[in-house]
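Every read-out reported here was derived from the displayed coordinates using simple, explicitly stated rules and does not represent laboratory data. Model, not experiment: these values are computed from the prediction. Cβ atoms are built from the backbone, for glycine too; each structure is taken alone.
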Structure I
Amino acid sequence: MSGICDGRVVVVTGAGRGLGRAHARAFAAEGARLVVNDLGVGLDGAPGPDSPARRVVDEIRAAGGEAVAHGGDIATTEGASSLVATALEVYGRLDTLVNNAGFLRDRMLVNLDEDDWDAVLRVHLKGHFLPLKHAAAHWRAEAKAGRMPVARIVNTSSGAGLLGSVGQGNYSAAKAGIVGLTLVAAAELARYGVQVNAIAPAARTRMTERTFAETMTAPAGGFDAMAPENVSPLVVWLGSAASAGVTGRVFEAEGGRITVMEGWRPGPSADKGARWSPGEAGETALKLLAEAAEPGTVYGA
């Protein structure tokens, strides 16, 4: 196989199903060699009967590509370290990391248990941080040895992280944290030849079946706008050398639409040049809000 990722070694976490599987297959179709990570847990993070990573590896190999499976828990130091080590041991290099693993434990805030909060932040946010950290340490060592990488990290946020989502306080907080992590990583790692971006995808997967209930069934003919494969071309491009110069960005991808998301930036402002009284501060805030753009609607509100 050959394509825009010919010769690159790509790690995709949570790649046994849904978006991760689509990403892994798309990278392989463009010539990449894959490490397919999946712990094989259920939608809520509980252990499943088997890991689907092997099935995706078999699919890639059957199509003529190269892939190996990794079943470690990437939200642990050992699992994240072994993920990077697998790429280096099998292929001798690592070029791209796609952080995709995650699950849901949806509750309204007053019903959200501490364990449900911790579990979701662990797999999404910690599960992004640890693979990123270990991959970045490798690339930093390469850069310091005079072998400047052309490295890429693609993180997975969500519209819930950008706007919020009713019943998903834990998930929204984790996905918002991933955006912050992406911005910091892009700034810190640029000197080592690493570009870091994030996507906010919308597609039909196990995690979104309730959100997109009306569009879960693929159309009989024509374009299936909710297919996870629609998101993967952007991810593959961001993970390739062709995306040179693009870093610290967040893209929304859904169906045939790609949007560059623009985050917090200063809006209307007032400066008294001295301390406000509470009444003055409130009056000024109301005037500024009248001049400001309306915020996006929280999903489910």
Structure II
Amino acid sequence: MRFLGHRAADWLLLALLSLFLGSSYMFQDLAVKTLPPATVTGLRMAVAALAVTALALAWGHRLPRAPGLWGHFLAIGLIGNVLPFYVITWGQEGIDSSLAGIIIATAPTITLVMAHFLVRGERMTRGRLLGFAVGFAGIVVLLAPGMTGEDAQPMRLFAVLLGAACFALTAILSARLPDDLPPLVTASGAMLAAAAAAVPLALLVEGWTPVREATGRGWGLAVMLGLFATGGASILYFRIVASAGPAFLSLTNYLVPLVAVACGVLFLGETVGANAWAGMALVLAGVWLGERAKKKAMKAAGGNPRTA
């Protein structure tokens, strides 16, 4: 059965991925109430690394031995997992999960700028510049209320924005991996490298005390983040790319912030202000404009915009 040009199974995978990623901000908000941020990140990465590596080995894959490739895995693990998960979790100690989810939606807009400087042939066209301008306006609208007043949390807001920038850079780094590398091997390598950095960092920064004193609730939240929001999400990510293409996967850019807001409002009792709704609308409009410009550029170059 097909719907809007894609199989029903692809839409189901997309919905699951959006649910895993969007709800992660709610679980992070709950986790930092029982465990400090570095410990949450370390436990999360350890669980994800074990789960994804076990699955990769069960499917008959072997981990690569090339030192250069592991250096790339380490870069992706640090920039795409350890640093963003830590700063986002730290930021959520002071801001609502729904706002964090909306801010992270700016990652594709930030990618437009990074790609202009870091990727050959990815120039900032007028269409992409318009997408960036609209998305940047959304960032300003989102951050402005938190920069002043009694409840101002500027460092928390910029920490989450830094997490979005890390995700944007990771998208560029991941594109430089060998094309013939199995997706599960890529995910396993990156998460093993990330866990190897995140666990010692957590022990160095916060020590063994949070681990020894962690409640069942804290362990449960860390395991959920590792299994679903990190390990499960990475598997779904690569499965969707292989089955329906990156263009279809980009729909998560619109769905994840909506899920994050819904979880925050329904389960945490958060209130989403007018600035957050306006900011999200601008951010998503910027993402749409940037994606449209990218597809036009691909079509003009003779590529398939569906796989862009």
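Table for the structure above
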| read-out | value |
| --- | --- |
| Entry that produces -23500 once helix-only ellipticity at 222 nm (-39500 (n - 2.57) for each DSSP H run of 4 or more, over all residues; to 500) is calculated, selected from I, II | II |
| Origin of the value 17, where relative contact order in percent (Cα under 8 Å, 6 or more apart) was derived from one of I, II | I |
| Entry that produces 3.4 once distance in nm of label points 7 Å out along Cα→Cβ at positions 6 and 86 is calculated, selected from I, II | II |
| Label whose coordinates, when mean count of other Cβ atoms within 10 Å over residues 54-61 is calculated, return 13.5 (choices I, II) | II |
| Label whose coordinates, when Cα extents along the principal axes in Å is calculated, return 68, 50, 41 (choices I, II) | I |
| Of the structures I, II, the one that 4.2 was derived from, the read-out being distance in nm of label points 7 Å out along Cα→Cβ at positions 94 and 126 | II |
| Parent structure of the calculated result 4.9, given that distance in nm of label points 7 Å out along Cα→Cβ at positions 118 and 222 is the read-out and I, II the choices | I |
| Structures I, II, by FRET efficiency 1/(1 + (r/R0)^6) of positions 70 and 142 (r between Cβ atoms, R0 = 35 Å, to 0.05): label with the highest value | I |
